[in-house]
Structure I
Amino acid sequence: MPLFARQAVPSAGQSGSASHHGGSGATKSDDALLPSSFFWILIITAALFAVPVIANLPRTIARLASGRRGGELFQGMWFGNKGTRNSPVRQYAVGLQSSTPIRPKHFRAWDEMIPGCGYLRVEVPFTRGYTIGQLVTLVIYAALVGVAIGLNRPYQEPNNAGQVAILQLPLAVFLSLPMSPASTLLGVTYMKLNYFHRLVGRMIFIASAIHVAIYTYKFVDGGKFQTLIKKQKFIGGYLAFSSLCFMLLTSLPFVRARLHSFFRVCHLIGFGCLAAGLAVHMPRTARIAIIAAAMYGLDILLRLPKFRYKRAYLTPMPQCSSTQITVPTVTSGWRAGQYVFIRVPALRQVGGMDFLENHPFTIASAAGGQLILVARKQGDWTRALYDLACEGSGGEKGEGLECNVLLKGPFGGLGHTLLSSYSGVVLLTGGSGITYGLGMLEDIVHRAAANATRTTCVSLIWCTKHPDEKRPFTEHLKSLIRLADEAGLSVNVYIYITRSTPTGCDTSGGITVHHLRPAISTVLEASIERCCGSVPAGTAMSGVYVGVCGPRAMVQDANSAVNDMSHANKRRVGGVNFHVERFSL
């Protein structure tokens, strides 16, 4: 029987003992397996997906241009070891070899051109961080699935609900893949699509629950439950539904956040049992589960080149309660703002199962130099990592510990955004988010030294609790400021110490330290105006990039400040691109 051909549902008068659909109220149907309403819903969903893809096409083409044209073709795919630069500009030597400066093409993002789109990023209270735009997307999709179930007589033909559930399986897997074409086409990391993956999973569960509940009621009402439950087909069906229940319970928010490795293992086990149950319940539907599993298997193959087993140095940073992870033999292959998953087998020395876990960290250095990560001591794993680093020679005052690490990445980043195509860049960071700001700033400075950027002004704002936390980063920031001055790039660094007695500001080596909690809107407005003043007279601005990595309150304050800017001011600077770097599970 063809994959999209539906079996007829026998009426109550037909023999139920040999039929899958026994029970009162069932009717005959000669329709196709795929409900017509769901067919149109697939078309609508694909069309909605295509709109941002087409809108971002010019930016995609510009980003995939060669380095000689200001693009970043093949960058950010996998790590390499082309050797560290002897000078800070070795990676961008192309710009130095040509007397003609490289000016990357700039295209505004679609949400920069439409007034009011920034409000789609506003978080809705009591929703665990969901934005208005995300909720609108979720409501639309949930409504479409509800229509697909409701318009096809769910009580008379419970098969429809089961079919709607099964047909969503490939989409759920597609949205969860780190190498998913969806994230590539949309220009966002797969983690930012995870909220939609979770919704599709819940819709699969709801549709399956309707399918199972109605059939169970009919079996019990018709007195056939005890007979039919012994059949292999029905055992497989209940196994599949039990697997969905297992996956749902082990993917609740507190499980994902606190026991992420356990959650991943349970998800894989649950999916395997789901596929096995479907194969027994109705073999032709198992093909769809096989397609989904094949997608996951292909994704694993595509991720294999991203794995690196390297020698690293773990150095304790007691001033900021962090561990610096330096991998000297990985020197290329990532873009500014990307992150990497790291596993440290040597953690078995401090006990526990931490050596089996991998955790994501934003890369704090620019490509062309050694890979540097900074892990703040916040949870059990990072505490164990810090203790391990202190076991190196001299403890906290020593050079740390040399050990092997397993890297997986790089992932994420700016998508289709070319940072060097903006006239101004404002980086707002809080706490450990400074690693995001450092990597971005270093990349811009090196490109400016190679005359391969449009950027004329950069403002880095860092909010931290204690003055000691800035000490490990101060000298590196000063060296970047000196290099930027030589390249003609204006760099301003502002550090706000939020847990100190409010006093005046201190300025040293281009770094201004304020002992107070900043007004985010005022700071951002001043930084954007500073970017405007750095552009030569008569030169049109190509936009301002505002990147934020910090606590949720900081992100919302920054988003509100950008939204409160008038459309005329945004047009004056060439548009404001707002980007948030945050992990979500």
Structure II
Amino acid sequence: MRKLSTAALAALCASALACGDDGRETGSSDSGSESLGSETTDASTTTDGTSSTDATAGPGGSDSETMTGNTTSVDTTTPGVCGDGSIDEGEECDDGDNGPGQACLEGCVANVCGDGDKGPGEGCDDGPANNDSGVCKSDCTLNVCGDGHKGPAEGCDDGNNVDDDECTNSCSVKTCGNGVLDPDEECDDGNDIDEDACTNTCVFPPSPCGTQEMEATLEISPVDVIISIDNSGSMGNEIQGVQDNINVNFASIIEKSGLDYRVIMVTRHGNIGAESVCIEAPLSGIPEGGCNSPPSQPVANPPIFYHYSEEISSHNMWCKLLETYPQSNPDEFGQAGWSQWLRKESLKTFIAISDDGIDCGPYDDNDNVNDGLADAAQMDADLLALDPQQFGTVDDRRYSYYSIVGMAYNNPPDLPYAPMDPVITGQCPTAADPGTGHQGLSVHTNALRFPLCDTSSYDVVFQAIAQGVITGSSVACEFPVPTPPDEEEIDLSSVVVKYQMGGMGDPVIFDQVAGPDECGPNKFYILGDTIYLCPEACTLVQDDFDAALGVEFACLPDIG
């Protein structure tokens, strides 16, 4: 029998270990031999078919021997698996949480557009069904209106935001009957009934009354003027100046303008010697010369003059105006509060005449600018709260407050102070206080202020106020819907308002909107039987004293 060499035996042992033994090796020799202990073997196959074996024994040193023959190469590394978070050979990806909707799918395959699984960064993914005319486009984005690709639910898609071309911004083709009013259509009710209010050619059926046009009546808002005069002992000359000028330099000027006006006095009636006020004709019902010996009580001249008799002292004018406003508060002659003579449709103009300031109730102007302005803001808030229908709101104030007070003269002396001028703390020669509270309310309401000491200039003062009242009046921006011919009914949707600047030239067309929330330039709306100009259109017309407005309309067709 052929005996194996020691090197061959070592190779056999290494092979046995690689085949799955428990890694332990027991070595024995003939009697007298020595145990080798643990041993490590590294086997590799050479290119020439020989096997090189290195055996290292513990303290016994090393022994190396080369043998010829075929041997097996062994790799003891554990192979990787998909899902361990490490990209191994044969894997496209491995995030550790692979699955549907993830960047890495099950099987460690990358999620890409067109695989049918909507991955991160994709708006959709229908797999092979992706196409630019489908719900999901070829780049895995949703097909939406405006992207330039006509989707399944779109009639067109030109990829722009122009709504009046052939493809609307809702991706519908402009056609009669689509329920959308296009620029070249009179109407579009979205049905195919030819006998209703909109024909199948998207035009209105013939109006039984044709196209009617009527001139709109522009009415200028009336004005109620409330004049309150201080009755204190220092006011005799000023009261005389008012009585001398209120007719010729105030009322007559307003009368000639054609403005619908009314004057309401809130001051004590009586003889000038007692610093009381008596107004004669033509404004009052007291005949000219009748105030030389005044009647016991004022005489009204409806509808243009009324007098509520109430004593106004140096500092309490504002408090008295508020207290005597309600109709439950009669004056000494039994007249109910002065509110009874105000008209809801009118603009209100206050004229305050006093040589003193304000110091009553919550108000004290302290003859300085800051307190005067603060008191003015408070009085404004109190008036608006007292009766918003009469005095308006913060956004639509319907009153102004002129003041003739003890402020220093302007330069020249009869020049009024404009709203943008500062509150003046200096006084004119005969005044007690500059009236900073009164001035503040004039500034607050965009009205003029005048020094009161020079009564010889009251003609200029009252002329300026009269002109301010006329200028401040405005055209009412509402008017009734025209009355159609007999037995016909107006088609409100057909109403168009035409504005002629200065009453001549080509008209500007005001278009109708559904209501005030849709207002804009050159727009109007209809509520009930009234046409209302939108704010921008209203301002345009009010600034044009010679404006002309026309209303064009048609009648509802006879259907049935």
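Coordinate-derived values only; no laboratory data. The structure presented is a predicted model; accordingly, all values stated were derived computationally and were not measured. Cβ atoms are built from the backbone, for glycine too; each structure is taken alone.
Before moving on, here are some points about what is shown:
- Of the structures I, II, the one that 10 was derived from, the read-out being relative contact order in percent (Cα under 8 Å, 6 or more apart): II
- Computing log10 I(q)/I(0) by the Debye sum over Cα atoms at q = 0.09, 0.11, 0.12 Å⁻¹ across structures I, II gives -0.88, -1.01, -1.11 for structure II.
- Value 73, calculated as percent of Cα pairs over 13 Å apart, for residues 467-530 alone, assigned to which of I, II: II
- Parent structure of the calculated result 2.0, given that distance in nm of label points 7 Å out along Cα→Cβ at positions 347 and 379 is the read-out and I, II the choices: II
- Answer label among I, II for the case where helix-only ellipticity at 222 nm (-39500 (n - 2.57) for each DSSP H run of 4 or more, over all residues; to 500), calculated from the coordinates, equals -13500: I
- With FRET efficiency 1/(1 + (r/R0)^6) of positions 123 and 195 (r between Cβ atoms, R0 = 35 Å, to 0.05) derived as 0.15, matching label from I, II: II
- Across the set I, II, distance in nm of label points 7 Å out along Cα→Cβ at positions 387 and 491 reaches its highest value in structure II.
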